[in-house]
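Right after this note come the structures.
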Structure I
Amino acid sequence: MAKKILILSSSPRRGGNSDSLCDEFARGAREAGHDVEKIFLRDRTIHYCTGCGTCSQGDHKPCPQHDDAADVIDKMLAADTIVMGTPVYFYTMSAQMKTMLDRCCGLYTEMKGKEFYFLLAAAETDSKLLERTVDTFQGFLDCLDNPVVRGVVYGTGVWHVGEIKDKPAMREAYEMGRNV
């Protein structure tokens, strides 16, 4: 059965290493017959959460900010599978990804039973050190109802654009997409 897959690419560089992992995952998932949409967060206007509390009040009023976050959150709610791709800076996710996750505050309780994949690209060569990044994603998932982490790709030893191209992580991302 075809799944609705949403890929959030948080690289500040189009065609960057984590963005390339997202493209490979998407290619594999499309070839397997899934409905795939990739959102390049850099192309969206997503403001920081202001902590006003409007979205968390009992009647779930919408966020008073007028930007693209609500549209992205709606797509997250509609997806069966959410893929989060990020470059790793100082052992954590990019600011673009963190900003997007912070804006999920009002509707995170509606994200039920989602499957998640994480695609990481880092200059670090030891994938064990990237577990901190996965732990940060897990902090978000810990607030959701029945999330399932299906896979993580560690694109290690890459800094400059394109260095990921010959790494095993590209094949891993493609295969994960094929096997959603």
Structure II
Amino acid sequence: MSRPLLIVCLFLAVLGGGCAGPALQPKPRLLRQANVLPLALNDSFSFRKTRLFLHDRILEKKKTASHMISFERERMGFGAVTNEENAAKEGHYFDFWWRAERRANVTVRLEYQQQNLGAYVQAQEVDVPNACGTIETKFSVIGDRYHQDGRVISWRALLIENGKVVALTQSFLWD
């Protein structure tokens, strides 16, 4: 191998050894109880962006002039043919983009309260082993959990490392 090509390959190998997030996200798991964790905020971890979407056919009957909103409504219901399939896709969708400046085993947790359950806090978690860089994590409260327990009225998202909260973001109504 020629010397310049070897140098380029080594350079790319060093760059490739940096931060790279996981390719596929596992399905979030529901927690029986959202235990309280100590707060140890760390500048190496941060939430970058949050996207929330409520997909409910009854609430969406109002027409919109925005093509982007119409497209998002259609995208959420894509593939559903029967009323049961449509109802199973209705609910709240949460997308969080977060950043880890160094490699760490991180757990992303969504804690939320729903309209019909009052102050009861529910939680979902996703483990992200060896996380580094900017990563997207998705959660949803859909189907029977949405129809029986109502709309999500407040939420917060946590990044957890070694049993401590290192970053968080929350809705205005979270208490």
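Of the structures labelled I, II, one was used to calculate P(r) over Cα pairs in 5 Å bins from 0, in percent, giving 1, 9, 18, 21, 21, 15, 8, 4, 1, 0, 0. Name it. That value comes from structure I.
helix-only ellipticity at 222 nm (-39500 (n - 2.57) for each DSSP H run of 4 or more, over all residues; to 500) was computed and gave -9000; which structure, I, II, did it come from? Value -9000 for helix-only ellipticity at 222 nm (-39500 (n - 2.57) for each DSSP H run of 4 or more, over all residues; to 500) corresponds to I out of I, II.
Computed from the coordinates by the stated procedures, all read-outs in this text should not be read as laboratory data. Quick caveat: nothing in here was measured; it's all calculated off a predicted structure.
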